[in-house]
Each structure stands twice: as structure tokens, then as C-alpha cells.
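Peer 1: Following are the structures in question.
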Structure 1
Amino acid sequence: MLEDIKPENIVYLDIETQHLITEFEGGWKRPDNYRKLKIAELGILQDGKYKTFEENNIDNLISELDKSKLIVGHNIIQFDYEILKYYFSQDIMFKIKMKTFDTMLKFDKFTGKAGWVSLNDIATRNFGMSKTEDGTKIPQMWREGKKEQVKSYLLNDLKITEKFYLKGKEGYKFKYEHKVYGKSYGEREVYVKW
């Protein structure tokens, strides 16, 4: 049960990539394109402590995830793990997935399939927060050597994810943009307690 998990045993995880999937032929329609994205920075936030990993030291992440009781991320199953599976064995990925809480997928169950609700939408409508950069510019920034800005962006995303998860755990009425097949049906509210 979520209420039994202490904050120090929760890892919030997010990945920024070296490329956008739209840079490759077929984009999202070709699953093998995830392999080409490559990790630029992977960030974790645990009990107020922030760490980052790059592609060359990603193996150090395994022990951090091993010790955790819960891994939380937004759209982590359908995006981050699709990249991470090219770095870790199937066995490790299975263990990680078994203790993962995807805020986007869980939120979707409360909204009656509102479609993809972005982290920025949740942040701006509910917490007075927002992403610090346009996410589509992050790979280019990383390639230009602006690694500290990328790390700062990543940390901000992790803080938003943490707030989203904790508010939902307490029970909170979230505002969000309800979309069906990309068409907006305006702002709605839904009470969430996961």
C-alpha cells in the first residue's frame, strides 16, 4: 500500500534524451527509434536529494533503484522505460517496473481517459509552477553543452512530479485540460486519491 511507503524510500525519476524522436524517420511509429534517442541526463530525486546520471555512468543507477520501494515518474512506462530498456537487462527492467507508479497512467484512470495530460498542464493549473524550458529544446541544449541548464530543467520536472504524486496520495481536486484524440474539451476538475 502507498501509505506504508516512507518518503525516503521513494525515487522520482525522469530522463532527458540526446535527440527528439521526430529527428528519426518514422518518429513515434517506429519503436526501434527509442534506441536512437540515447540518455543525455537521467535525474532522480529521493528524500530531497538530487542526483544525475549520464549515459556513461548509468549502471550506477541500478543500486539506487534497487534500494527504493517505489519509483515514481510521469509517462515513465511509455517513454522513460522504453529508453532505459536498452541500457539494462530484461530482469532488471522487470524488477523496476514492478515497483513503478506512473502518475500519467494513474491520473488517466480518474479522468475517464482524458488523453495525455502533460506534467506542465498539471503544474500550471494546480501548483503555480511550470516547466523552466520548452522540452523540445532540451536535446539541442544538451548537445550545445548547456548541461547545467538541462540538469536544472530536470530537477524542476522531478519536483513537479513529486508534488503531483504527494497531492494525489493525500487526496486532491486537480484541474486539467480534458482532451479526446487531441481535441480540447476545456478545463475540468477531478478528485484524485491514489
Structure 2
Amino acid sequence: MSVTEPIRNISELKDFMNFYKEKEYSPRNYCLIVAGLNTALRISDILRITWDEVYDFQADCCKTHLKLREMKTKKAQNILINEEFESALMLVKKHSENVTPTQYVFHSKDDCFKPISRIQAYRIIKHAAQMTVSNHEHIGCHSLRKTFGYFAYKNGANPILLMSIFNHSSFEITKRYLGITQDEKDRVYLNLNF
């Protein structure tokens, strides 16, 4: 089994993220990728999201935060629903019929009260990667989570804060997620000038 990698090329990342919005239109598939890139959740937790967790039906708008308990760690998470994720959710809602609070956001085509499978999520992500990412062999469901970490770190996020976001038990795990390459390590040495 190969290890998944983050998508490091920003141009390819944008093409990947927008593949199901611009090339093979599917609001659900587009939102799945956006959710993974913007929440840092594991795919098992993303697939379990129901509409009442992200949408306030009384106020008729998205909630500000997604609150859930992670399947793997059993730890509570309180995740900001940023503008990109909110926009993707609204696109799904717009193209869905009679959305109810207990329906899954990423439901199967046959049953809105049943989420798509992890295998189907993998196929959705893998297909978009094959069409947009040059090194797509190592792209899978976990790549979304790792891409979040990689770009958050590159944008100056504190690695300890990322460890907390990922709910990792050790910093060693977080360091692997950040996807730092030898070239990037070499640049630190090359750019150091006293």
C-alpha cells in the first residue's frame, strides 16, 4: 500500500478542487473535496456529516461551526465553516430536493439517508486527481487532510496548533502530515545567512 501525499502544486490543487465544479459537474463531489481540504477531517468523519450539523434550518443559513465527535479518536471537534466550505454546501443544497436535517450531505444516489461509501469517496477523489494532478499515484482520501496541513504550515500555522487540529497523539505524526520534502529542508540551509 502506498503512502498518500499532499497536493503541493497550488495550480494543480486549484484544478483538482474545482474539477467537479468546472469539468465534470457534480456539486456533491465538489463539496466532498472542498470539505476535506477545508476541515482537515478524516474521510470517515466527512462522510457522516448530516445537514443539521452544518445548516440552521430555522435561520435558513449555514452554521458558523461544524461540531462533531471524531470516529477514530472519539475527541470532540469544533470546526469553523469557512467561506469556501459554506459556498460548496450551498451549491449542494441548491441542487438537492427537499433537504432535511437528518440527511447526509454526501449521500448515495439511491438513499439520502445513507452516506456514500469510503470506496466511492476514494474513487471520486482519485478520478479528480488523475485528471488534474501530475503525481496522482499517491493521492487518496487522506491527501485532502495532508494538503490542509501542508498549506497551513506553509502559510505560517504553528505546527503545535496543527497537531491540535489533527487531534494527533504525537508531534511525530503531525510532522509526517506536513509533507516537508528534502528540497524544502535544503532551502532552509541555503537561505540561512548570518
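Any read-out appearing in this document is the output of simple, stated calculations on the displayed coordinates, not a laboratory observation. For clarity, every value in this text was computed on a predicted model and none was experimentally measured. Cβ atoms are built from the backbone, for glycine too; each structure is taken alone.
Peer 1: So if we calculate Cα Rg over 2.2 N^0.38 Å for every structure here (1, 2), which label has the highest result?
Peer 2: On the way: 1: 1.00; 2: 1.06.
For this comparison of Cα Rg over 2.2 N^0.38 Å, the top structure is 2.
Peer 1: Still on this model: Upon calculation of helix-only ellipticity at 222 nm (-39500 (n - 2.57) for each DSSP H run of 4 or more, over all residues; to 500) from the atomic coordinates, which of the structures 1, 2 produces -15500? Mind showing how you got there, number by number?
Peer 2: Numbers: 1: -10500; 2: -15500.
Of the structures listed, the value fits 2.
Peer 1: Right, here's the next one. If you work out Rg/Rh (Cα atoms, Kirkwood Rh), for residues 43-122 alone for 1, 2, which one comes out largest? Write down the numbers at each step before the final one.
Peer 2: Numbers: 1: 0.98; 2: 0.95.
Once Rg/Rh (Cα atoms, Kirkwood Rh), for residues 43-122 alone is tallied for 1, 2, the winner is 1.
Peer 1: Also, I was wondering about something else. For distance in nm of label points 7 Å out along Cα→Cβ at positions 51 and 147, which structure out of 1, 2 has the highest calculated value?
Peer 2: 2
Peer 1: Using relative contact order in percent (Cα under 8 Å, 6 or more apart), single out the structure from 1, 2 with the greatest value.
Peer 2: Comparing 1, 2, the top value of relative contact order in percent (Cα under 8 Å, 6 or more apart) belongs to 2.
Peer 1: Follow-up. Which of the displayed structures (1, 2) returns the greatest value of mean count of other Cβ atoms within 10 Å over residues 35-42 on calculation? Let's see the in-between values first.
Peer 2: Numbers: 1: 18.8; 2: 23.0.
Of structures 1, 2, the maximum of mean count of other Cβ atoms within 10 Å over residues 35-42 occurs in 2.
Peer 1: Using the calculated result 12.1 for mean count of other Cβ atoms within 10 Å over residues 3-10, pick out the matching structure from 1, 2. Before the final figure, lay out each step's value.
Peer 2: Values: 1: 12.1; 2: 17.1.
Checking each candidate, the match is 1.
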